[in-house]
Structure I
Amino acid sequence: MSHPYKIRKGLFRVYDALGFTLAGLRYAVVSEEAFRLEVLLVAPLLPLALWLTDDGLRRAMLIGSLLLILIVELLNSAVEATVDRVSLERHPLAKVAKDMGSAAVALAMLNAAVTWALLLLP
């Protein structure tokens, strides 16, 4: 069964996917304060990760831990938008979904902090 939104094939589909990606990032920057704050946290640390070590693996781990924060925040925002789309009324399962998304972001931040501490502290 074909999907009505996946009509284009090959490079056209890749082009469409890039457009969707940019639209998602644009929406997150414009509409999600938590994402903007995390970008402000991550942005100065990315060049710092390149400067603090010359080992490629360490750089990848430092940068990867930062990007993971943004990735998890995007997924958390997607969960929240989906829950809100289904219903805006308070429901225990909606709270669970949103709280778990928030916990995932917190764990991604903890992961970054631990990664940076283990790689950079003596």
Structure II
Amino acid sequence: MSDLVGDARHLSPSAQEALRLRAVAALVAGRDREDVAVIFGVSLKAVDGWWAKWLAGGRDALVMRPRGKPVGVHQVLGEAEQAAVRQAVLDHRPCDVGLSGQLWTRRLVGELIAKL
């Protein structure tokens, strides 16, 4: 089975949750933690972490959680400023607004924001 899993980080969040729950179920059923790591193709450290979470919080500790920051957190620009930058990028090339280059890159958009 370990050939099927590979690096579990490349699985979808729901598949990762299922993997965690199945691995913990194997531990609850009495499987050795080293065997569980091999069977599910994950590290012993991952198995130990899942087991610790299971002991501390049960099933709820192993379910999917939203990843990353919520949309809009730590935004520097307000709505009007974002709209101005968006419109400048859509209407102009970087060289049209005094920047170097013909195509917009992340760096050039940052320079445009600083300029505006």
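No value in this document is a laboratory result; all are computed from the given coordinates. These figures come from a predicted structure and were not determined experimentally. Cβ atoms are built from the backbone, for glycine too; each structure is taken alone.
The table below gives the values:
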read-out	value
Of the structures I, II, the one that 31, 22, 12 was derived from, the read-out being semi-axes √(5λ) of the Cα gyration tensor in Å	I
Label whose coordinates, when distance in nm of label points 7 Å out along Cα→Cβ at positions 60 and 84 is calculated, return 4.7 (choices I, II)	II
Computed -29500 for helix-only ellipticity at 222 nm (-39500 (n - 2.57) for each DSSP H run of 4 or more, over all residues; to 500) - originating structure among I, II	I
Distance in nm of label points 7 Å out along Cα→Cβ at positions 12 and 100 derived as 3.8 - corresponding label from I, II	I
When mean count of other Cβ atoms within 10 Å over residues 20-27 is computed for each of I, II, the largest belongs to	II
Identity of the structure behind 24 (criterion: relative contact order in percent (Cα under 8 Å, 6 or more apart), calculated), options I, II	I
